[in-house]
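Since every read-out is calculated from the coordinates, none of them should be taken as a lab result. This is a predicted model, so every value here is computed, not measured. Cβ atoms are built from the backbone, for glycine too; each structure is taken alone.
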Structure I
Amino acid sequence: MNTSHAQPGTAPKHPDIASYKAAVIDRPRSVTFIEQTKSHAPDQLLVKMEGVGLCASNIPVWEGREWFEYPLEAGAPGHEGWGTVEEKGEQVTDFHIGQRVALLSGNAFSEYAAVSASEVVALPAALDGIPFPGEPLGCLMNIFRRADIQKGQTVAIIGLGFLGLGLINLCKQKGARVLAFSRRDSSLAQASADADLCIKMDDHYQIVQQTQAFTEDKGCERVIECTGKQWPLDLATDIITDYGKLIIAGYHQDGLRNINMQKWNWKAIDVINAHERDPRKYKDGMLAAIEAVKEGIIHPEQLLSHRFSFDRLDEAMALLSACPEGFVKGYIKFN
């Protein structure tokens, strides 16, 4: 492997068609590009990357925490990639050259990725031209499945990023009423086309009062928390009804949480951690997402707000960390 380094933040150019560029986060808030030689194992596919999404779980390793070791492996922590099969190992029988696929591997910040055939889902021709970050779309469908939404229920969705906005239409398709909560005006504006009520996350008690008024003091049968923050958990506890289900969709990665166990006991709620660890369930979610996109229930392009070229990965990560008004989800589009 050729690991000659370019200047940080500058993608190197090289005439050798057998090599490709991969990104390395070599220290907090710093990207270096290296050249690697194309190769793959007998049970792997070599995928030419078309795009890769940026995940909120990337933020800590980008910003830096004392428990991370740098540099990261080439291509890490990109795990929302999709592209086209360029080569395949002799043991691979389920895929063909030129086939468009979505990946589950974590090395997708790279022009090419060598991945096990077990970490790949084929994309049908009906999705040609549609950006498809399979892993987060699969998460979206798995969260929806575990939320067990029923017709006539009132569902509160707290946090309107990629997951929260994507869940609104899924819940409406089930015949539920949807309350959409966000601190950002741009997200509330986007949600207003489908949600029954949009509520700005500013004053805790006014939010509770608005919710109680909408539900005639009953509260919400389902609350889906998509932020990964403490306050939304407190808010969820106060607006959920007795015997409701609280679905934890946010990734709580920045420390311990305090919960009001007395209220959880009193309300007899079910708490569901809607994060999967079984790769088979991830793939099931991705397959469900393919069908939802084909049916027009999910529109990935509407949930991807910012597109960047590969050599602007550092800028993309900085915007992901800042999460300003108008930002839903960013992705890298390869040439």
Structure II
Amino acid sequence: MSTAIAFENVSKTFTTNGKNFEALKNVSLTVDHGDIYGIVGYSGAGKSTLLRTVNALERPTSGRVVVDGQEISSLGEKDLSIARQRIGMIFQQFNLLYSRNVYKNIAYPLRLAGLPKDKIIDRVEELLDFVGLTDKALAYPARLSGGQKQRVGIARALANSPDILISDEATSALDPQTTGEVLDVLQRVNRELGVTILLVTHEMDVIRKIANKVAVMENGSVIDYGTAYEVFSNPQSPTTQRFVASVLHHRPPSETIARIRQAHRGRLVQVHLENQESTDPFLSRAARTNGVDFTIVYGGVNELQGQLFGSLTVELIGTDAQIDATIADLRVATTVTEVPRA
């Protein structure tokens, strides 16, 4: 895979009323051509600032942002204007021109690029068909639903046939069903048009549904990154664990553990399930071999990118020696963590 976007030790400091604020701190990430790369973080994590360095709406205080081999942050206005035509952008609040109908909103960047009128007509019709809004060509944004507005935004961002599409919280203002429809369009943009997508969001469910890679940001730094499967199946930082727990419920929170302990007096362990395509009954075998009884008290299995993973919270009943031997046998097959007593 060739590199579409490279962030190389990118830092950004804002100065307000004589005080400095570090929005980005030495961020290094690589987005390959063909990726749908998600950047997730809570408000103030720095994700939108990082996104805006891709088209130089923000310029780094230090470090480099390289887009398709060009250091975008060092370009002059003329070269930057040309480079930006290859980078589409969609926004949370749509940023449509409310005095113009859907057709004219999509045509606007094409007119700025100096495309002949007949070419503009053909391209707009093509894009309207792609996003499923052919019947809304003459409608004004005020008469559209949120999902329709965002599909107009996507069509407009695709007008100049960009190689890269960046998305700044594009689904945050939408309800779950409409979010799903917009995400389906973005997946088609990636799959059918070959456009690399970099998106920022605070919604981990968006990452789960469409991203193949993800980075988690906190206080201006990247604290976790990898394939979506790696991050979801084995989150490293407490912040990433909270994000994953917000959409996957296979690990019980502390208050649930407390309730479980009221009913289950045995030792509790969490058995990590990863790439579980095998039918090997390793849990029951380890328990039987060591004379231990077990009860699954919490957990579940999820699928991401065609791979299964999850976690089971298991009560083990037996002597300490028997349970220690069972845990040792289980660790031959998978990751096991004992749940400490309060």
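So here's what we get for this one:
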{"read-out": "Which of I, II leads on mean projected area of the Cα convex hull in nm², largest value", "value": "II"}
{"read-out": "With distance in nm of label points 7 Å out along Cα→Cβ at positions 27 and 227 derived as 3.4, matching label from I, II", "value": "I"}
{"read-out": "Read-out helix-only ellipticity at 222 nm (-39500 (n - 2.57) for each DSSP H run of 4 or more, over all residues; to 500), computed value -8500, structure in I, II", "value": "I"}
{"read-out": "Entry that produces 0.65 once FRET efficiency 1/(1 + (r/R0)^6) of positions 179 and 291 (r between Cβ atoms, R0 = 30 Å, to 0.05) is calculated, selected from I, II", "value": "I"}
